[in-house]
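No lab work stands behind these numbers, since they all come straight from the coordinates. Source: prediction; values computed, not measured. Cβ atoms are built from the backbone, for glycine too; each structure is taken alone.
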Structure 1
Amino acid sequence: MLHRLSHAFARMFRNHTVRHRSPGKQGAFQISEYNHADGSFDYEQYKRIQTDGNRKKLHKVWVREENIAYLANYIIGVVGALEFGLCHGTRRGKEQYWFRKYLDCDVVGTEISDTADYFPHTIQWDFHDAKPEWINSVDFIYSNSFDHSFDPQRCLNTWMSCVREGGVCIIEHTSGHELATRLDPFGAALSQLRYLIMTWGEGRYFVRETLDAPSVADGLTYAKFIVVQRI
């Protein structure tokens, strides 16, 4: 029995590697890779792991209404008139539900798992990609799931290609997002993430400011909102 379990464990993690990358002294981060035996990217493995993780946590809600109400008021003050927003990696869809409540505009959430069909205003979608109609047309984007990206630079560039000029992308980053895992493949400290965003922006977008979350979950030492603004 022990022999069979050890082999099953080995199969589970044989193509799972956490690598440390550093585009600059301040920008070191961790990335968990999903590879075939030949070293090429295994997208189906990534999607399967994300879907399984979603289903196991489907009863849990990470986002807090108090924080969304705070962000809604902030977005109105910075962006102005609003028509459309996106929330990425939303699991149960509470983000878009509360943003719609406080902003009175159209807000859609994306979720890679097929459980997206269970929740209103949610579509099954990989947030590394953008629908053509989103390009330069989104007033704001919010996500607490950036750590689920297998390629954070591509992911953020995709999101910012959707944000209109003057619009914002708000990334919730906490002490729980610093280490990469099999389910959460991207990990970085707060200062590192800010540095990476400024580097990846290449003059197209920048870190406007970092906000303190009004409500912080038990077990976290901090929860911040990194506001990325489109130029």
Structure 2
Amino acid sequence: MIDTATNTVVATVAVGTNPIGVAITPNGSFAYVANETDNSVSVINTATNAVVTTVSVGSSPHGIAITPDGASAYVANQISNNVSVISTANNTVVATVNVSAGPIGVASGPAALAKLNNFTALVGVSKELHATAVAGQFHPSNTVDPLTQSVTLSVAGSNSASVTFASFKKVGSVYSTGGKTGLTRVTLSLSPLKNGNWGYLAALTSFVPGTPSVTVSLTIGTQNGGATVTAHSLD
């Protein structure tokens, strides 16, 4: 593992024989490594830099790609002429697809984003504290799972802040996380509600949107919602 800030090796992780391909889940939590000689895929927890499991696939795996929603890993097996489909939820092969001779690469394109329906936003701004609070609800089109799906929150006026969160913790029914962009720190909580909606609450420190009109956007996996509202003063 290389720290991109210093371009130095900070960890070395032992995997299978002749690792040849690697892909990272959209939330950055796991790395999937194709081991050509072992006919396997090593799954690395990027928080601990430790292999958490090894998945047997076809013969001579090469290329590997993760779907945009993070739900599946596709592995091209050169000698067995097929593609193994791994469910990232339980790291098991759920399908094997026969293809033409000698596949060595696989790609996953961006998915069309489904809607987070009925998306609402309430924005409060404290110029004195140089902080912003955002809250609202939405009704998802598909399954929401912050533990496995990439989540991005954006808040924009004349100033903007956007954070893609690496991982969430779940306590009860509440998913919580934190992140940083520049000097701005962002905390975000997501929780399912009894009416089928989800609620969200975010706090941004060292950030004010700069204009009364503020656009809030939330992307979860392949679903996105947004709203433009007038911010309220908290001072």
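Out of 1, 2, which has the highest value for distance in nm of label points 7 Å out along Cα→Cβ at positions 121 and 161?
Result for distance in nm of label points 7 Å out along Cα→Cβ at positions 121 and 161 over 1, 2: largest is 1.
Which of 1, 2 yields 23, 14, 9 for semi-axes √(5λ) of the Cα gyration tensor in Å, for residues 145-216 alone, as computed?
Derived from the structure labelled 2.
Tell me which of 1, 2 gives -10000 when you compute helix-only ellipticity at 222 nm (-39500 (n - 2.57) for each DSSP H run of 4 or more, over all residues; to 500).
1
Quick check for you: by relative contact order in percent (Cα under 8 Å, 6 or more apart), which of 1, 2 is greatest?
Between 1, 2, the highest calculated value is found for 1.
When distance in nm of label points 7 Å out along Cα→Cβ at positions 57 and 113 is calculated for each of the structures 1, 2, which structure yields the highest value?
When distance in nm of label points 7 Å out along Cα→Cβ at positions 57 and 113 is calculated for 1, 2, structure 2 comes out on top.
In terms of mean count of other Cβ atoms within 10 Å over residues 97-104, which of structures 1, 2 is highest?
1
Given that distance in nm of label points 7 Å out along Cα→Cβ at positions 41 and 105, derived from a single structure, equals 3.1, which label among 1, 2 identifies that structure?
Derived from 1, not from the others.
Can you say which of 1, 2 returns 17.7, 62 when Rg and Dmax of the Cα atoms in Å is computed?
The value was obtained from structure 1.
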